[in-house]
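These notes open a run of structures that come right after.
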Structure I
Amino acid sequence: MKAIVVMFDSLNRKYLPAYGADWTGLPNFRRLQERTVTFDTCYGGSMPCMPARREMHTGRYNFLHRSWGPLEPFDDSVPEMLKFSGVHTHLVTDHTHYWEDGGATYHTRFSTFEFFRGQEGDPWKGQVAEPEIPETLSWREGRLWRQDWVNRHHLDSVDKHPQTLTFDAGIEFIATNKDTDRWLVQIETFDPHEPFFSYDEHKARYPHDYNGPHFDWPDYRPVIESDSAVAHARMEYAALLSMCDDSLGRVLDAMDEHGLWDDTMLIVCTDHGFLLGERNWWGKNVQPWYEQNIHTPLFVWDPRTRVVGKRRKSLVQTIDLGPTLLDYFGLAPTADMQGRALRETIAEDRPVREVGLFGVYGGHVSVTDGRYVYMRCCAEAANGPLEQYTLMPTHMAWRFTPSELTNAELSPPLPFTKGVPVLCMAGRAMGTPYVFGTLLYDLASDPDQLTPLNDPALERVMAQKLVTAMRANHAPSSQFERLGLPEAGPVEDRHLLIERQWPQVESSYRQERRTDTAADYGSEVSRPLREIVGEPAGREAIRTSLGFEPDAAMLGYIGHLNAWQLSVMLPGISPAALRSLDQALSHR
């Protein structure tokens with residue numbers, strides 16, 4: 001028994017032929033569809049990158065208890081369980097987050113691993129002098145952006161690209177071990193995550209007219225670019241996706257060449273999607289997790305069932321992938337795992353769950369039953385209380401600061417921490433979900449989630465499903481309080497939020513269709529906020545506009561915006577707060 005997992009990052013299902021895209025080509029994704037089962041109702045769970053990977057390891061949701069971070073000492077890890085049972089597990093990847101503080105415990109759970117440098121702002125090549133960049137990018141600042149342009153000068157051909165090297169190593173592992181048994185290889189590339197960096201041979205597949213500035217890396221913010229720039233960014237994404245398609249084809253070729261289809265499971269998946277101008281947004285994280293981001297593609301070949309070319313409607317999630325691999329190799333899931341093995345779903349579309357839970361730490365907590373999606377935001381603008389439970393106090397790329405840990409307390413064990421007490425401390429979210437309000441959608445009549453519903457009876461049903469899922473996840477009391485939901489007992493009319501928050505919903509709905517630009521607001525709001533984030537008066541103005549104290553990471557992010565962009569990102573921002581930002585900028 002062997003298994004191959006091919007994982008892409010930020011793979012938008014709407015760009016794949018299996019999910020309706022008739023213009024992207026992608027012959028190998030078409031070929032994949034013919035050789036596997038295609039899942040129509042697969043959802044991510046804990047977002048974004050490393051929280052999703054924690055789910056793949058542990059088979060349980062984590063976003064209600066902590067933000068981005070490493071595997072915890074009490075976490076079960078599927079690759080490690082397989083390793084200890086005699087299955088050789090190997091990871092090949094160019095995903096730089098594995099080597100940062102917040103992801104440093106994941107790759108070492110595998111028997112062996114390889115890493116290839118250079119994606120995004122990976123701190124790879126050291127160059128003190130400023131890199132050569134397109135003239136039109138001279139206004140941009142930031143470590144990731146600068147380092148990306150240092151790295152790009154060392155990636156001047158396809159064979160040097162980290163994605164190519166990752167698949168080279170994956171194919172080498174397959175060829176080396178084709179005649180042996182009991183192994184798993186995870187071939188994981190950061191692409192098509194931004195920046196959408198590919199080569200002329202890939203770009204040539206999507207000819208289009210564009211005469212604007214260099215643009216292959218959208219910020220996580222509302223769209224302020226022209227229609228032609230948006231269309232160009234989508235073509236750049238499609239070009240990079242074509243490069244991914246070429247790499248996928250190499251794996252399928254290897255399975256053909258070595259006759260692996262008889263005894264090798266194949267899973268092709270992603271962590272989440274990416275908004276490419278839909279809903280007037282780029283990226284992820286700040287806004288709710290809409291269909292384009294959370295409803296993900298999934299393809300599985302299971303040699304035990306030998307089902308190919310079929311579609312499955314049953315609701316499945318990322319937490320199911322780990323248990324599926326355990327089941328394939330004859331291991332049982334642990335008692336703490338919430339995911340379910342998909343063998344019978346693959347064979348005959350047997351359901352494994354009634355609802356799926358998803359969200360990001362401190363953001364909306366959402367539930368879907370496959371038809372309705374209910375996105376519950378905080379009951380009050382302060383978005384609290386928000387607690388974090390961990391024994392590994394690190395953020396994405398840095399450690400918790402002493403000030404964050406000053407008030408940390410040792411909390412009694414949680415039901416899934418195997419008797420181990422954990423640190424409990426105040427947490428912070430990226431922005432506040434309150435400005436979007438609580439949202440309810442019917443995917444049967446509104447698959448693109450363009451018309452939120454105000455239906456108290458339906459909200460009560462979905463809120464009860466959410467509460468039940470949260471309780472099953474052992475959500476802390478603070479989460480129920482933050483969301484205004486009962487920790488015990490039924491959901492009642494007094495717990496409903498949509499009617500009360502309908503002004504925020506309507507405001508957010510209008511913002512997503514907003515057509516004005518920063519230029520319409522004059523020079524004052526066009527100045528970047530980085531000019532004031534280092535000054536006390538500027539930080540106070542930003543704190544006032546947000547309604548809470550931003551941490552260093554958020555200040556760094558805000559520094560790339562201007563006041564108008566912030567007003568679009570936070571449609572509930574008061575005119576007075578916006579004026580205070582303008583004043584801080586103009587009197588600097």
Structure II
Amino acid sequence: MRTLYCGELNASLIGQEVALCGWTHRRRDHGGVIFVDLRDREGIAQVVFDPGLPDVFRKAEEVRGEFVLRIVGRVRRRPPGTENPHLKTGEVEVAAQSIEVLNRAEALPFQLDEPDVNESVRLRYRYLDLRRDSMQRNILLRHRVTQTLRRFLEANGFIEIETPMLTRSTPEGARDYLVPSRIHAGHFYALPQSPQLFKQILMVAGFDRYFQIARCFRDEDFRADRQAEFTQLDIETSFMDETAITRLMEQMVRRLFKEVLDVDLPDPFPRMSYHDAVHRFGTDRPDLRVSLELVEVADLVKEAEFKVFSGPANSPSGRVAALRVPRGGELTRSQIDGYTEFVGQYGAKGLAYIKVNDAARGREGLQSPILKFLTDDAIRGILQRTGAQTNDLIFFGADQAKIVNDALGALRLKLAEDLGLRQEGWRLVWVVDFPMFEYDAELKRWQSLHHPFTAPKAEDLERVDLDPANVRARAYDLVLNGSEIGGGSVRIHRTDVQQRVFATLGLDEAEAREKFGFLLDALKFGAPPHGGIAFGLDRVVALMAGAESIRDVIAFPKTQKASCLMTEAPSTVDEAQLRELHIRLRKPAGSADAAGGDKL
């Protein structure tokens with residue numbers, strides 16, 4: 001029906017006859033001459049209708065916004081002074097010779113060039129939202145990203161293999177989405193949270209370089225910018241250690257940014273230990289565009305009369321840290337109160353501060369209600385350690401280490417945003433040397449910081465049973481501008497080590513066999529050393545697109561409550577379907593049907 005896309009028009013086609021198909025982006029009547037901007041996925045072409053062709057002109061008069069058209073005409077140069085430098089087709093136009101209305105369109109619920117459309121409306125009419133220029137760019141960018149990644153991996157010997165969507169439930173931290181079986185009454189499949197176990201099985205099978213652009217599912221509680229179903233680039237390799245794996249992945253990411261954005265990333269990417277990341281930035285996902293850092297001052301205030309400081313400073317699980325804010329002395333008291341309220345969201349009970357009015361005068365040049373509780377030595381140490389200058393402000397966090405890290409880590413980013421302290425560009429870092437385990441005080445047991453199939457460092461192997469707190473994992477995360485875009489590890493490839501890790505996590509032999517017996521069996525039959533990584537494709541594309549939400553780079557996303565407004569999913573199903581699946585529903589207490597008992 002067409003000879004080329006609208007966005008492909010250029011001066012080399014002048015004089016040629018073309019056929020275009022697309023949507024009416026805009027129609028303008030200029031004193032007897034009608035202009036139609038015709039739009040498709042590649043761009044916009046200006047089409048001119050002259051009254052000298054009365055039948056064609058009459059049809060053009062009936063055209064309205066978003067009508068679907070087929071137009072045949074001849075390409076010509078636009079008259080001098082009417083070129084549009086903002087369009088890649090802006091040098092030329094098409095003189096229409098015929099027009100066919102392929103379909104009409106009713107009035108739209110919102111205008112496609114309207115800047116601020118409520119997101120619920122956009123998701124309800126997603127097929128219209130996807131016509132918008134920004135969404136078209138994002139989805140096409142996503143396509144270029146996936147194609148670039150595929151080409152790189154295929155060129156480096158990786159094989160694309162699909163893994164099952166219906167599998168058994170093996171919770172890895174989040175809840176599974178369960179699928180009832182009609183044939184096996186009372187039994188359920190689960191949608192995969194990741195292909196983790198299958199890709200390890202593929203390594204045992206001898207496919208030593210695997211990848212897959214995989215759909216994954218997690219029934220998580222409501223969290224901003226998370227999706228119930230998401231896409232990851234899943235990768236696994238054999239006979240490669242963490243150094244080789246991360247080196248190859250760096251090459252892939254550099255290639256991606258160069259080919260898609262024409263951006264040169266550093267070679268190599270910097271590395272940072274988990275301990276240093278948390279100690280300096282309060283998080284294992286540091287945004288290195290922000291130069292502000294947390295500084296430990298617990299040793300300086302252990303003897304302070306201020307119990308808010310001395311208590312955590314003398315506690316093994318406590319922390320007292322300082323955060324210097326350049327020119328923060330200009331903050332008003334109401335602004336400081338606002339930041340105090342902000343850190344309260346992270347469990348902080350308050351936010352102590354010192355204003356540095358004149359650094360050269362020591363105590364006399366400072367302003368703070370806590371100064372009277374601090375010795376001169378402590379004050380000198382704080383000023384020296386933080387590097388505070390005149391007109392700076394120092395915030396303090398004092399509490400359990402996790403609360404201090406979470407609160408000051410979040411405050412660091414908010415200050416950078418509010419005060420314009422965030423630099424431009426792309427800052428990547430590998431975070432390594434993660435703890436293998438973390439203790440869950442509520443459940444009173446150890447949990448995997450990544451997942452239970454991650455291998456411990458060889459020198460820490462003997463600590464797995466006796467000293468889990470000090471076991472380091474062979475894990476690595478890639479962080480870009482404060483967002484984790486990829487995470488992976490070298491896996492456990494020996495059955496005895498895997499069983500020891502399960503035991504540390506509180507899984508006895510019977511439970512481990514019931515949940516992961518197929519993996520334990522596979523490891524017994526010559527499993528090679530292997531490791532891999534998974535990249536959050538939605539997040540990578542969102543960062544590259546400069547999108548505020550990953551929903552803006554997913555064609556059909558769910559809301560934060562995991563619903564689809566366009567199809568109204570999830571939905572109820574009729575009783576016959578439930579009966580066939582051997583399912584009886586129990587209404588939540590207080591619902592309209594609860595008094596009537598169970599319902600098929």
Structure III
Amino acid sequence: MTLSINVHVYSDALVLLGTAGVVIPLVRRFGLNPVLGYLGAGAILGPLGLGSFIESFPLLYWFTVVDPKNVSGIANLGIVFLLFLIGMELPYDRLKAMRRLIFGLGSLQIVLSTAAIGVVAAVVGNKAPVALILGACLALSSTAIVVEILSRQRRLSTSAGRASFATLLAQDLAVAPLLLFISILGASESGSVVATLVLALTNAAIALAVIVVVGRVVMRPLFRLVASVGMSDLFVATTLFVIVGTGVAAAVAGFSMALGAFVAGLLLAETEFRKAIETAIDPFKGLLLGLFFFTVGMNIDFRELARDPVWLIAGAAGLIAAKSIILIFLARMFRLSWPASIEVGLLLGPGGEFAFLGIGMATTLGLIDANVSSFTVALTSLTMMLTPALSHVARRLAPMMREDKPLDPELAVAPSGGSGHAIVVGHGRVGQVVCTMLERHQFKYIAVDNDAAAVPEQRRQGRTVFYGDATNPEFLKSCGLMEAAAVIVTINQPEGIDEIVAQVRALRKDMLVVSRARDADHARHLYRIGVTDAVPETIEASLLLSEAALIGLGVAMGHVVASIHEKREEFRHELQKAAGSAGSAPIRTTGTKRRRLL
């Protein structure tokens with residue numbers, strides 16, 4: 001029996017899935033951003049790219065998307081999932097901690113950028129409502145690209161990373177009102193603006209109130225019930241039901257599905273199921289968001305570059321320059337350094353994915369002309385593709401913009417040396433605990449750290465910590481390395497640990513060196529380069545977990561502690577043996593010192 005299928009729909013779906021399965025891994029292999037890969041693939045394989053040559057080359061039918069409507073429905077779920085996850089990232093405590101940057105820096109950036117871009121759009125001939133929409137849409141930046149870049153570079157915790165993330169959160173919060181504003185303008189085309197505004201706001205208040213009340217009453221009990229069953233597939237299904245269900249409820253009320261999903265994310269952000277939900281939808285979110293960017297890329301017409309190359313390039317340069325200048329000025333107002341301010345400005349200067357959503361809605365409602373829409377989409381896409389390059393430029397400029405701040409007197413205090421003491425390298429959370437234990441056992445120590453902001457504060461609290469670079473042999477000598485009893489390395493940078501161990505071993509081959517390690521593989525490496533004892537975080541966590549469990553189960557504490565100690569020694573000898581360092585002189589001769597010290 002033969003089954004009839006819609007070949008057009010399946011062929012278009014295969015192109016999207018093939019892009020996700022083949023093109024994106026290749027993009028990642030070359031270190032490029034996957035978002036840019038999806039945008040580029042959509043532009044090339046879409047109906048405005050190679051799809052426009054199907055009549056001349058019929059074989060292209062199987063490698064291009066013929067009709068965007070065949071895939072737009074499922075691809076639009078990507079933006080729904082993105083806004084849901086953004087809502088999940090906004091629990092009350094995070095909003096409160098970052099409120100100054102979110103509602104100060106972020107809000108001012110949106111207002112000033114919208115005004116500046118809107119004025120330019122009006123000057124070139126757009127009506128006031130159109131200019132306002134264009135200004136608001138282009139004022140937004142790319143959450144997907146910027147967060148991915150900062151996360152990959154591990155810079156989200158830097159001042160520039162925090163300011164960028166806070167500004168992006170403010171922009172994400174502004175998306176829902178922006179979409180509401182566009183829908184109101186679209187409805188007002190066929191009636192009274194005042195009546196439409198009042199009706200829309202009334203519907204908004206009622207719909208959002210219903211979603212919030214029902215969500216608070218139903219969601220947590222629902223997830224508790226599903227979790228009690230213990231079926232992971234049912235949990236995933238319930239999560240998808242909540243996301244799509246709240247989106248559909250918002251759409252029925254006249255809003256976007258993304259707004260409903262955003263509210264659902266806010267409601268679930270404070271629940272105990274937050275992490276489980278994020279894990280459940282992560283595979284769907286990545287794929288669907290990629291498909292969304294692919295469909296956005298299909299709207300990019302390369303002929304725009306050929307039609308108005310000067311205007312397009314000038315517009316892209318002007319947009320990045322205007323937003324960057326505004327952001328740099330605001331970042332300096334909020335007391336960020338020049339390097340951080342420049343990095344924030346260049347990262348958030350390009351346009352973002354929500355511009356496609358707003359421009360697309362405005363075009364569908366007839367508010368924006370198709371030519372203006374096409375040009376704006378091409379402009380936004382071009383600037384987004386430049387984001388990784390701008391990030392690289394910002395990081396290259398940063399060293400040139402370092403400010404010569406007056407040196408804190410506490411940083412100028414030099415170590416006084418000594419003998420028989422321990423040198424603790426790193427005075428973060430781990431280093432502070434080590435120093436506390438040394439103090440408790442009345443063992444002399446000198447702590448060193450290269451954090452110019454933290455050292456003065458710690459010294460004022462009475463800690464014996466000095467500012468300096470532990471990879472510098474002269475600084476180590478000034479810390480009394482030649483007379484010290486041990487060096488304890490607590491930092492978490494593998495390259496830095498290697499350099500410190502190398503310098504210590506070059507000066508003192510018999511020194512007891514105890515170092516923090518990430519895992520067993522890292523510990524084996526440290527033993528090979530001359531560390532006396534390596535303490536793998538993963539192994540220690542498993543031993544402590546075992547100890548707590550055994551004591552909780554009623555096993556005698558003395559027996560548990562002894563067995564844990566034996567197991568720790570087994571791990572140590574196994575790692576030393578694997579590293580080829582078992583029985584080496586430093587380990588044998590310093591055993592007494594190790595027991596006395598730690």
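Quick one: semi-axes √(5λ) of the Cα gyration tensor in Å came out at 53, 30, 25 when computed from one of I, II, III, so which one is it? Each step should come with its number before you reach the end.
On the way: I: 35, 30, 24; II: 50, 37, 26; III: 53, 30, 25.
Only structure III yields this read-out.
Assuming 4.6 is distance in nm of label points 7 Å out along Cα→Cβ at positions 109 and 493 as calculated from a single structure, say which of I, II, III it is. Mind dumping the intermediate values first?
Values: I: 4.6; II: 5.3; III: 2.6.
Among I, II, III, the structure yielding 4.6 for distance in nm of label points 7 Å out along Cα→Cβ at positions 109 and 493 is I.
Read-outs throughout are calculated quantities, based only on the coordinates presented, and are distinct from any laboratory measurement. Note that the structure is a prediction, hence the values are computed from the model and not measured. Cβ atoms are built from the backbone, for glycine too; each structure is taken alone.
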